[in-house]
Structure 1
């Protein structure tokens, strides 16, 4: 919301003013808007913030002029080479991101249609995640992961129609094939994106809390959730604490709180005794 740490105007009043204006538009439309205005609240908020940014001279169109009009990806641009150490590292990272993807799928269905995904839906999501990464790599793309912010957008709008998601994919495809279009998207100021997505982050947090509270908060469950969250967030926010370890340790355990939190939660769930008949008898 402050404009991005790399920006020379980071923290300026203009950034904060536009960010809060965008947030107000999104919030008002979410709670008071109807029909298309409510469904498109985030998009409308971004458009309003973008227009105001134009008057403040915060939008730079130079990148659009420098971008090509059309560009086709070159298959196998980087060639094919199998490096065992890299394959193992990427394999581990994909397994970890699959865990995060399962969490995103669960949060999406829970927040949008008020139920958890079926095993078949989870399998389809993971399979699709793998197939798209294989195809992307063949076309010269980089590995991808599920984007948790999209969970917040879905839970906010409640739009899960496949036609809408297909249209979204087509827009992203157009951005990849038309550099001028993708360059236009990058001209959106960080303060506008921050103001529009802060409500999304709030929705993600509340969806996560809803999933946690779906189970009875016994002392055992509270310990698992609390320790997993504390260690996951703590280590990811202080990656320097892992500086003496090999780089792969920092990459796997220091980049995302999901990895540490998942491992801790799974281990504690296995180790800690369950509250069974003895607790019920008391």
Structure 2
């Protein structure tokens, strides 16, 4: 039985509770960024190894918030499996019904397919950039050709993003999975919309806290040392755009495969490419 057709669905108050918890985790954005920059300034400088400081803050938040979500997922799963017999296979996580297990042959094919898909997207972008001398951007640059140095940065940040997207997939496609609709397309649209909303609504609310006082009274709630928190808050527009782009991809690939892994691999590669090809390589004043 494919995981996307499993017996578990999330509905009613349970979904609302999960959405609120996820929103609170996403609101750790600035606190977690303060932690990593405090570590950088007062404990051990990290810019030598991880030179993209804007990317560092975003990736750190993404990984740690979803790591906390992973531990909450483990607690939730133990309760659900004891009460209803829910299995990790039902959730699209395991290749066996009785315990967690990966089929390494299938995982190898999954990784190969992910590489082919990302390479195809990169080729399209490269051709468009070569022909029209323009890169893809929304407020900030999204994706450009990788220089050799930035290709190394891609390899540096990719494992962290892969970990974050695997944890995120546990939430979106397993724990928060909504009921199926009458057709594959309707299910895809329903799941994509709900998945996107549960991720971007907390960030939109966060932006309102920053920009409503700014636009109505000229007050900037989040400034930070050297204006760093204002810069990271502005970066949320870019993050929202990225989430709107990659979450439907993850949803589509989960529906096709019944597993969380292909979508996590593809999205981690796409976002690592977007961040490392377009973000500045510079320190942030703190």
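Since every read-out is calculated from the coordinates, none of them should be taken as a lab result. All values reported here derive from a predicted model rather than from experimental measurement. Cβ atoms are built from the backbone, for glycine too; each structure is taken alone.
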Using Rg/Rh (Cα atoms, Kirkwood Rh) as the calculated read-out, with 1.00 as its value, let me know the right label among 1, 2.
-> 1
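Taking mean count of other Cβ atoms within 10 Å over residues 98-105 for each of 1, 2, which is largest? Numbers along the way, then the final one.
On the way: 1: 18.8; 2: 10.9.
Result for mean count of other Cβ atoms within 10 Å over residues 98-105 over 1, 2: largest is 1.
Out of 1, 2, which structure matches 0.45 when FRET efficiency 1/(1 + (r/R0)^6) of positions 10 and 42 (r between Cβ atoms, R0 = 41 Å, to 0.05) is calculated? Before the final figure, lay out the partial values.
Numbers: 1: 0.95; 2: 0.45.
The read-out was computed on structure 2.
Comparing 1, 2, where is relative contact order in percent (Cα under 8 Å, 6 or more apart) highest? Numbers along the way, then the final one.
Working: 1: 25; 2: 32.
Largest calculated value belongs to 2.
Given 21.6 as the derived value for mean count of other Cβ atoms within 10 Å over residues 50-57, which of the supplied structures 1, 2 does it correspond to? Don't jump to the answer; show the numbers that get you there.
Values: 1: 14.2; 2: 21.6.
Clearly, the read-out refers to 2.
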Computing distance in nm of label points 7 Å out along Cα→Cβ at positions 82 and 106 gives 3.5 for which of 1, 2?
-> 1
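Using distance in nm of label points 7 Å out along Cα→Cβ at positions 154 and 186 for the comparison, can you identify which of 1, 2 gives the largest number? Don't skip to the answer; put the middle values down first.
Details: 1: 2.8; 2: 4.0.
Going through 1, 2 one by one, distance in nm of label points 7 Å out along Cα→Cβ at positions 154 and 186 is largest in 2.
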